[in-house]
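The structures come next, written out as structure tokens.
Bear in mind that the values in this text are calculations on the coordinates, not laboratory data. Nothing here was measured: the structure is a model prediction, and the numbers come from that model. Cβ atoms are built from the backbone, for glycine too; each structure is taken alone.
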Structure I
Amino acid sequence: MTLLIFIASLLGSMAIGVPVAFALILCGVVLMTHMGMFNTQIIAQNMLIGADTFTLLAIPFFILAGELMNAGGLSKRIIEFAITCVGHVRGGLGIVAIIAAVIMASISGSAAADTAALAAILIPMMARAGYNVPRSAGLIAAGGVIAPVIPPSMAFIIFGVAANVSISKLFMAGIVPGLLMAITLVATWLIVARNDRVETLPRASWGECGRASGRAVWALGMPVIILGGIKLGVVTPTEAAVIAAFYALFVGMVVYRELKIRDLPAVLVQAGRTTAAIMFLVCAALVSAWLITAANIPAEITGFIEPLIDRPRLLMLVIMILILVVGTALDLTPTILILTPVLMPIIAAAGIDPIYFGVMFIMNCCIGLLTPPVGVVLNVVSGVGRVPLGKVIAGVWPFLIAQVAVLLLLVLFPAIVIVPATWFN
């Protein structure tokens with residue numbers, strides 16, 4: 001009965017248009033009333049406790065780093081570097097999109113920010129070169145969702161706090177799956193675009209490659225500093241986020257000189273707005289998380305799936321299907337915050353590695369960014385690239401199927417995630 005009340009109150013609130021954060025608080029109020037323990041102090045205390053976490057400081061700084069990266073010219077130089085390297089290859093601009101997406105993912109960790117930068121520069125170029133525009137937009141959207149999988153990742157930070165697992169280990173475990181997603185997208189692009197009659201860019205000379213590398217070296221150094229510092233144990237993820245923000249500020253203002261002092265207020269305001277939305281969601285979700293534990297809802301769910309506890313691969317497959325379905329209706333952060341406290345006790349009971357599950361969970365949530373009707377990244381590509389949303393949805397399907405195939409592969413062969421993660425850590 002408690003589980004039914006939880007689901008009905010949450011989905012009912014969102015169905016009538018209540019914002020997700022307020023729906024989570026309302027869901028908590030309904031659960032408290034049902035359990036006969038309604039107390040406004042519990043709501044306030046859990047929201048304050050949710051915000052009072054040192055680890056969560058990484059979120060505003062990584063968001064700020066991403067905004068500074070785009071405003072300061074780092075994103076543009078990364079794309080120019082990739083074009084110089086592989087722009088002359090047939091289908092090269094598609095490969096450029098994925099290479100640039102991977103590099104930018106290792107800097108900002110924001111799917112929306114990375115996708116916007118890629119779409120603004122590459123969609124017009126691909127249209128002029130004769131590429132199928134809806135398919136190109138779909139590829140850029142699919143490349144953008146790699147950002148929350150490759151470290152540094154705000155999604156891993158939120159999951160790590162909600163699930164109480166090591167964020168550094170999650171970061172390291174996301175490297176191979178993120179690269180696998182990128183390789184799969186490149187292979188899919190070369191297959192679906194093989195018959196397009198397009199103009200290839202002229203091959204860059206060694207001198208041009210050298211100059212492009214020189215212009216991009218400061219931008220390319222950023223992921224080395226972030227991941228190297230975390231890997232060597234010199235900095236925590238939170239400290240790495242601070243370094244990333246100041247590095248992006250320094251390079252944009254002093255080295256590339258594209259970021260002016262007059263631009264800073266707009267950058268800070270945009271970063272503040274994004275941070276406020278995410279942090280309010282985190283605080284609201286921890287109210288529901290506390291009540292989910294108090295109401296013993298995970299035990300109720302475990303009772304339903306008890307036959308699968310001894311079959312971890314089948315259990316993972318069922319959970320992945322559940323997350324895929326939820327991801328069509330919810331954005332990345334709400335999905336993490338709502339499902340993590342429900343699923344983690346089940347994962348522990350089945351003996352599944354929590355780091356492996358965290359990577360799979362975030363990958364699945366990222367795929368949800370490509371699925372209508374919500375499809376946040378689809379809307380970003382449509383708006384920035386000026387491509388009708390229906391055409392973006394039509395163009396993304398081959399790449400969406402490819403990402404789901406990677407997810408299935410990692411469910412069947414967990415060692416692909418676990419073994420490299422052990423080595424990196």
Structure II
Amino acid sequence: MDKMKPFEKKIWLSSPTMHGDEQKWVNDAFEKNWITTAGENVDSVETLVAEKIGCKYAVALSCGTGALHLAIKLAGEKLYGQAKPNAGTLQGHKVFCSDMTFDATVNPVAYEDGEAVFIDTERDTWNMDPVALEKAFEIYPDVKLVVLVHLYGTPAKLDEIMAVCEKYGAVLVEDAAESFGAAYKGKQTGTFGIGNIISFNGNKIITGSSGGMFLTDNKADADKVRKWSTQSREAAPWYQHEEIGYNYRMSNIIAGVVRGQMPYLEEHIAQKKAVYMRYKEGFKGLPVHMNPYDEKNSEPNFWLSCMIIDKEAMCKQVRGEQDALYISENGKSCPTEILETLAKYNAEGRPIWKPMHMQPIYRMNPFITVNGNGRGQTNAYIAGDLEDVGADIFERGLCLPSDNKMTAEEQDKIIEIIRSCFD
């Protein structure tokens with residue numbers, strides 16, 4: 001390894017893959033002077049996404065977070081009625097949320113004056129644990145909203161989660177930001193909740209550099225979100241406003257990029273799957289495992305390939321709020337060592353999402369986990385006799401370079417670099 005040179009061109013975690021059609025539709029917007037939040041590109045993208053997802057309506061918005069905010073706001077209004085002036089629609093109500101995710105998933109709950117209750121992760125898909133979710137309902141039976149993430153493009157255990165929601169009279173909002181194109185039992189993620197979202201952020205499997213979509217089968221809901229996203233402007237000949245609104249509409253320029261990307265979704269998924277499978281084959285014999293999925297019922301989009309180190313193969317590692325230390329040991333490694341080694345060779349990886357219940361801003365929020373005896377716990381930190389699955393995956397896992405433009409030869413070198421960390 002000492003003789004191996006760094007990559008001349010950086011190997012990215014997941015960078016945009018452009019094909020040329022994107023420029024065509026951006027130029028079309030310029031030529032027609034539709035440099036605004038309306039136009040043919042916006043209309044086309046909404047139609048294309050709705051057809052792909054299998055929903056009736058898709059509303060193009062400025063980002064996935066904005067889409068999720070309006071989905072949660074709408075759910076709060078449906079569940080609890082009209083908000084008081086200047087108050088969020090959740091108004092102090094608790095909401096059950098995936099714990100291991102990016103904070104964009106849960107921040108909209110706070111925007112709407114709700115309190116996120118974090119549900120621990122299960123090991124089969126690294127998503128919300130249905131058993132912990134049921135325990136959460138036993139502790140907080142009045143909760144009516146669940147916000148679910150499909151982590152790294154892998155569908156959650158939807159049958160089990162939806163059965164729990166139905167049992168307790170709760171509704172589901174899907175954060176499918178990372179899982180566009182993934183399917184559960186042949187049905188696309190983003191179609192299981194009462195309001196759902198996808199993202200077109202710069203590193204997603206289809207990108208517009210930014211942008212997102214609200215997805216629904218309900219026309220009234222689509223119209224409501226569209227109105228809210230345009231500053232809640234009323235149908236009057238002047239600027240009339242009767243409720244709080246937001247500037248969340250997608251630009252026709254951004255929509256042009258997304259429009260040009262859409263024909264390549266399946267190609268990108270196939271390329272990402274090939275990356276995942278090469279890692280799985282290349283790591284044989286190492287004390288590591290790839291991020292799992294339900295091979296019988298789901299087909300991920302394989303947005304990011306991740307790995308987790310076996311417990312007995314972990315060297316000593318400690319993390320503070322912003323720094324980490326480890327002690328190198330023959331035959332063992334840890335995420336910090338592997339990420340630092342990849343960076344030395346000009347390749348980008350990153351840690352697994354740090355669970356929300358461990359984040360300083362949300363440490364006082366309830367957190368529900370379940371151990372072998374089925375006990376639940378509502379503290380942010382868990383006693384040693386309880387298994388905090390998300391924290392364990394964060395401790396031992398990492399996201400690998402997953403760029404679909406990475407060649408097989410480049411990936412072989414990545415695999416060799418990671419193998420060297422265990423020498």
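Among I, II, considering only mean count of other Cβ atoms within 10 Å over residues 79-86, which has the greatest calculated value?
Largest value of mean count of other Cβ atoms within 10 Å over residues 79-86: I.
With relative contact order in percent (Cα under 8 Å, 6 or more apart) computed over the structures I, II, the top value is the one for I, the highest of the group. Of the structures labelled I, II, which one yields -10000 when helix-only ellipticity at 222 nm (-39500 (n - 2.57) for each DSSP H run of 4 or more, over all residues; to 500) is computed from its coordinates? The correct label is II. As an exercise: Rg/Rh (Cα atoms, Kirkwood Rh), for residues 47-190 alone, calculated from one structure in I, II, equals 0.95. Which structure is it? Only one of I, II returns 0.95 for Rg/Rh (Cα atoms, Kirkwood Rh), for residues 47-190 alone, namely II.
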